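Input: structures, listed below.
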Structure I
Amino acid sequence: MSQIFPYGITLHEDGKIALFPAAEISFSTKDGESISLFLILDSGATVSALPKSDAPMLGIDAEQGIPMAIAGIGNGLLRGWRHEITVRIGQETCRLPVAFLDSARAPRVLGREGVFDRFMIIFEEAKRRSMFSRNDEDVVLRISNLYREEA
């Protein structure tokens, strides 16, 4: 079943409004409850990322993960720790690598790994929304066949 997400909205300090492709991702908290967060859908990011401050809410000790350095967010490298966590995207449960970044200002990002191989993602800029469809759905198979016919 396809899932459509409206773009997210950010209000900057200078009063400007920015729109960005986003996806609603559900996480299990340390208390076993579910919490949904909107993550920036970033096809340029290999791994998903959350600020380190989100880890305790999810029952994770961020620094117990695999140390890594993340580039592409601001200037220089950010220190992070990689964990594998279970999330829900629409009705799909997925296991994703997530880097908890050592920065309070780190954005919440949904990267390619564990996501783009599972879903076809369509960015519909004119309508300010994105659609996730599982790779085995009819709509994805029809689109894939169109590409094969053109090749």
Structure II
Amino acid sequence: MKLNWGHGILIFIVLFMTFILNLVYKCSQQTVDLVSEKYYEQELKYQQQVNKLNNTAAQNDQLSVCFDKQFSSVEIHYPANTDPASLSGNVNFFKPDNSHLDFNIAVKGDKENVQAVPVSKLKKGWWKVQVSWTSAGTSFYKEQKVLID
């Protein structure tokens, strides 16, 4: 049997269609992790978030987040002028590549305004720590990337 132009075109079309169908199948199997399931509600509350960021920027002493490898914990250092008794809020640990690992904890500062979060069971890699806290009736917000290794 001789191959002519018609056979070549038919083989090309079949291979191209197979490639496209395979591509569509693989794309449909890909998981899509949104930053938040409630993104529309968060967009409506965005001005409150901007106010919290402005309050945080206006402070002389800033909140800091760091990973302490020796104690296998993430330490959150609240501003020194913050009263530990008036602290409230939450800390969100956000894993950008896997939303199933995200978790929240309550804000708790000790006498030195430090909160240590044990991370021995957390997956290694980059985490985004989002701290939203209230002190003396004023709301603040800060987020920082932390590498846990």
Structure III
Amino acid sequence: MGVSMFTEQPMSILLVEDDEVDQMIVKRSFRDNKVLNPLFCANNGEEALTMLKGDGVEKPDPFPKIILCDLNMPKLGGLELIKEIRSDKDLKNMTIFILTTSNSEKEIAEASLQNVAGYIVKPVTFDSFRDAIKTLNTFWTLCEFPDVNH
């Protein structure tokens, strides 16, 4: 389980996904891979931004260091959310992975310009999706993330 290099607190993850079935698949993949990191869910970019900024709601605790973000969502899409995060002095250094069904070259290029850590096209089968989550878990378990007070 990934932890901050400055605290022993487990690193939490924010999933920004409007599809309830995909949310359930991510949760199941976490369970199957024994990923113990706390997982918070937002149904769209607007809800995620509200959670991250604490605008009228309590911020997730522990505060997420990684975001798994879909692109095509109502209210505020993934690319728009990422641009908002990158322009916010308190959020701009968050690690963001795109997790989407879109393999559009244009969207991949746009995401790349926003300094995303990776662009993952959602696999068609559950087994391949579970393998993708296992790979992500290996990544964030090996990486060191500084503790930032939010």
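Overview of results
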quantity: Identity of the structure behind 3.6 (criterion: mean projected area of the Cα convex hull in nm², for residues 87-134 alone, calculated), options I, II, III; calculated: II
quantity: Top of I, II, III by distance in nm of label points 7 Å out along Cα→Cβ at positions 15 and 95, largest first; calculated: I
quantity: Computed -2500 for helix-only ellipticity at 222 nm (-39500 (n - 2.57) for each DSSP H run of 4 or more, over all residues; to 500) - originating structure among I, II, III; calculated: I
quantity: At a computed -0.25, -1.10 (log10 I(q)/I(0) by the Debye sum over Cα atoms at q = 0.09, 0.18 Å⁻¹), which of I, II, III; calculated: III
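Rule-based calculations on the coordinates, nothing more; no lab input. Note that the structure is predicted; figures quoted are calculated from it, not measured. Cβ atoms are built from the backbone, for glycine too; each structure is taken alone.
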